[in-house]
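The following blocks contain the structures, represented as C-alpha cells.
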Structure P
Amino acid sequence: MSHFLALTGSSTKFSKSGFLLRSIGSILAQRAVEFHAVHASDLPPNEPATRRLAIQFVQDAGELIEHASAIVIVTPATKESLPTLLTSLLELLPENAFASKPVLLFATGGLPGHVPILERALRETLFRLGTKTVAGRVHIGTGGWLIVADDRPRLSRGAEREIAQAIDLVAGQLSVPVPVGEKQAVDRHTPRSLSSSSL
C-alpha cells in the first residue's frame with residue numbers, strides 16, 4: 001500500500017497547517033493511501049539534556065521517510081526566507097533521504113509570491129536530500145479557507161480541488177487508483193501552481 005508522509009513546519013498543530021493536514025489525510029483516505037505526519041515542532045532541542053531524544057526523533061523520522069512513497073512538505077509561507085522549524089528538521093536528515101520520492105510543497109498563509117521565495121530557500125536542502133524538482137506546489141492563502149462563527153477552518157472547494165489534483169499527479173506516478181472525476185480534472189487542467197520546477 002502507498003504511504004504519504006507529511007513533514008510540517010508549523011509552530012503549532014492547531015494552526016491552519018494542522019487543519020490542512022486533516023484535509024490531506026481525508027483526500028488520501030479516499031484513495032486508500034496511508035498518511036502520517038512528522039511535526040518539526042516536536043523535535044527536542046539539540047541540548048545536552050535532550051540530545052538523545054533529538055537523535056531518536058530524527059532516526060524515527062528517517063525510518064518513516066524510508067518507507068514513504070511520497071513526501072508532503074506543509075509549512076507557513078512568509079516573506080522571510082527560511083522556515084526555521086522546518087529547516088531545523090530537514091538539515092538533520094541523512095543525505096538522499098528523499099531520493100526517488102516525489103515531493104509536494106503545500107504552503108499556507110502569506111501571498112502567492114512568497115511560495116517561490118520559500119522554494120528557493122529550501123532548494124539547497126532539498127537537493128542534498130535527493131530532490132531535484134518539486135512535483136507540485138499549492139498555496140493556500142486567506143481566500144482558501146472557509147470560517148463560519150466559531151467552527152474550525154475548512155478548505156474552500158477550490159483549494160481542496162487544487163490539493164487533490166496535486167496529490168493525484170503524484171498518485172498517478174505511483175500507480176495509486178485515482179477517482180474517475182478527479183482523474184478527468186487532472187487530465188483536463190493542470191493549474192499553473194502545480195507545474196514542476198527545477199530546483
Structure Q
Amino acid sequence: MMLSFGAVAQETSAGEKRAQIEKTKLERVAKEKKAKAKKEAEVAKEKNEATAKKEAAKAKATKEKTAAKAKVADKKAKETKETADKIKADKAKSDKAKAAAKAKAAKAKENSASATGTAKATAGKAKATANKAGATSKVKKKTPTEIKEDVRITAASKAAEEKVTDKATGMYNGKKVYTGPRGGRYYINKNGNKTYISDDK
C-alpha cells in the first residue's frame with residue numbers, strides 16, 4: 001500500500017512538473033509574441049514617421065519650387081511691363097519729335113514759298129519795268145508827216161494786223177494800238193511791222 005502511495009505521489013509530482021514546464025513554455029511564447037508585436041509596432045511607427053518625414057520634405061520642396069517659379073514669373077512680368085512702358089515712352093517721344101520736325105519743315109517751306117513768291121513778284125515787277133523801258137526806248141520820234149505816212153493802211157499792214165494775237169488797248173492816229181506781253185504799246189505800220197509808241201500817246 002505504501003508502495004502504491006509512493007507511486008501516486010511520484011506521478012503527481014511529475015504532473016506538476018510537466019504543468020510547470022508547460023506554463024513556462026506558454027509564458028515564454030506569450031512573451032516572445034509580445035516582444036515581436038512590440039518590435040513590429042516600433043518598426044511600423046518608424047516606417048510611418050520616415051514616410052511622413054519624407055512626404056513633408058517633398059511637400060516643402062514642392063512649395064519652395066512653386067514659390068521660386070512664381071517669383072521668377074513675377075520678375076519676368078515686371079521686366080516685360082517695364083520694357084513695354086519704355087517702348088511706349090520712346091514711341092511717344094519719337095512721335096513728338098517727328099511732329100515738331102514736320103511742323104518746323106512746314107513752317108520753313110511756307111516761309112520759303114513766301115520768300116520765293118516775294119522774290120518772283122519783285123523780279124517780275126523789275127522785269128516788266130525793264131521791258132517797258134526797253135519798249136519805250138524803241139520809240140523813235142517822227143514828224144507829223146512821217147507819222148501820217150507810217151499809219152497809212154496798206155495790204156501789208158492789214159495782213160499783219162490779222163496775225164496779231166495781242167489785245168488792242170487803244171487808237172493812235174486812226175490805227176489800233178496793241179499792248180505786248182511785256183507791256184510795250186505798238187501799232188502795225190504800212191510795212192506790216194510793229195512801231196512802238198510812248199505811254200503818253
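Computed quantities for the displayed model
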{"item": "Top of P, Q by distance in nm of label points 7 Å out along Cα→Cβ at positions 87 and 119, largest first", "result": "Q"}
{"item": "For relative contact order in percent (Cα under 8 Å, 6 or more apart) computed as 22, the structure of P, Q it came from", "result": "P"}
{"item": "Test item: Cα Rg over 2.2 N^0.38 Å calculated as 4.13, pick one of P, Q", "result": "Q"}
{"item": "Value 6.5, calculated as distance in nm of label points 7 Å out along Cα→Cβ at positions 111 and 143, assigned to which of P, Q", "result": "Q"}
{"item": "Answer label among P, Q for the case where semi-axes √(5λ) of the Cα gyration tensor in Å, for residues 103-158 alone, calculated from the coordinates, equals 28, 11, 9", "result": "P"}
{"item": "With helix-only ellipticity at 222 nm (-39500 (n - 2.57) for each DSSP H run of 4 or more, over all residues; to 500) derived as -28500, matching label from P, Q", "result": "Q"}
{"item": "Top of P, Q by distance in nm of label points 7 Å out along Cα→Cβ at positions 47 and 71, largest first", "result": "Q"}
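Bear in mind these aren't lab numbers, they're just calculated from the coordinates by the rules spelled out. Bear in mind the structure is a predicted one, so any value in this text is a computation, not a measurement. Cβ atoms are built from the backbone, for glycine too; each structure is taken alone.
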